[in-house]
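I've put the structures underneath this note.
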Structure P
Amino acid sequence: MKTTLITVAVAVLLAACQTSAQTGPRATAKLEPTKGNTASGDATFEQRGSRVRVVIVVQGLKPGQEHGIHIHEVGDCSSGDGMSTKGHFNPFGKPHGNPSGPERHAGDLPALKAGTDGRARIDIELDIITVTAGSASVVGRGLVVHADPDDYKTQPTGNSGARIACGVIREG
């Protein structure tokens, strides 16, 4: 019985070590509504080797509607309308595109699809951004939720409309 308990304890400790070894630096953003809007939420970015796990939860969206969401160049939401974040984060000079394709801005994210309660959640791993220092780092960038769906074609923005929530991506 003692041997079984020790074996189980060792297995649990090894599993915990493997899980924590896979994760690296983190960044977070608190999304606040822009002037006249109600959308708000939270985002986490966690380095996992050469990929980043991105988890975003937003509420206050139009129920049943799809909304574009992007990482923008500048971490500045002071303008009230989100325009101070400038354009999409695009350190590699790529065209705007679907985040599942190879040709896309580093800031192109999958659409937020609001449920009947006006809440949406994204949980994805991306390969061309980092949380660590460098040209692909999202730290210090803006995170913006848009009023309309992203068509993933219109250059350079995806025709996703007004900026309804904004946050700054910060280390930690």
Structure Q
Amino acid sequence: MEKAIVKNIILIGMPGAGKSTVGVLLAKAMGRYFLDTDVLIQAGENATLKDIIDQRGLDGFCEVERKYLECLEAANAVIATGGSAVYYDTAMRHLKQNGIAVYLELPLEGLKQRLTDVVGRGVVMEPGETLDSLFIKRWQLYETYADVTIYTSGLTHEQVVGRILDALENFR
């Protein structure tokens, strides 16, 4: 008897939107593996995201991130991607071959409350770029790749998980 292929759940969204925290809770609720691509990159490169950006520049970091995403093979997993994953069409197409992309949408004001140190966090930002301009640049990309969008403003992490589970139940 053939085993059914279980699609991965791929969390996308801005840094600070809750992908890693929600991802762990969602994986537990669904009985799945949890994989955080930022942690995968840091472990594989033996450096923090900020250190990789400092050492290799933004283009160098993006090349590293793209390669990790394009090589990722997982099944029955919840995958929290870095906020910049949507910059790489080939990587997103690869992930979505066996996955459903869930965009955790948090308005800019909510992100500003959560993100107090974007530089220390290793967020992919051009010199002089602000969180406002980054949000505007990425918003359309998240919308493009999302199969499901969950508006997270005012919700606890547990409530976000509940909304994702409801949306996936209705997603075909």
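Among the shown structures P, Q, from which was the value 1.1 of distance in nm of label points 7 Å out along Cα→Cβ at positions 82 and 162 calculated? Structure of origin is P. Quick check on the output: 34 is relative contact order in percent (Cα under 8 Å, 6 or more apart), derived from one of P, Q. Which one produced it? Answer by label: Q.
Which structure, out of P, Q, was mean count of other Cβ atoms within 10 Å over residues 42-49 calculated from, if the result is 14.9? Structure Q accounts for this read-out. Tell me which structure, out of P, Q, gives 18.2, 65 once Rg and Dmax of the Cα atoms in Å is calculated. Checking each candidate, the match is P. In terms of distance in nm of label points 7 Å out along Cα→Cβ at positions 98 and 146, the structure with the greatest value among P, Q is Q.
Work out the source of 1.00 here, i.e. which of P, Q gives that when FRET efficiency 1/(1 + (r/R0)^6) of positions 74 and 130 (r between Cβ atoms, R0 = 35 Å, to 0.05) is computed. The structure behind it is P.
Taking -4000 as the value of helix-only ellipticity at 222 nm (-39500 (n - 2.57) for each DSSP H run of 4 or more, over all residues; to 500) derived from one of the structures shown (P, Q), identify that structure. Traced to structure P.
Every number in this text was worked out from the coordinates using simple rules, so none of it is lab data. The model shown is predicted, which means the values in this text are computed figures rather than measured ones. Cβ atoms are built from the backbone, for glycine too; each structure is taken alone.
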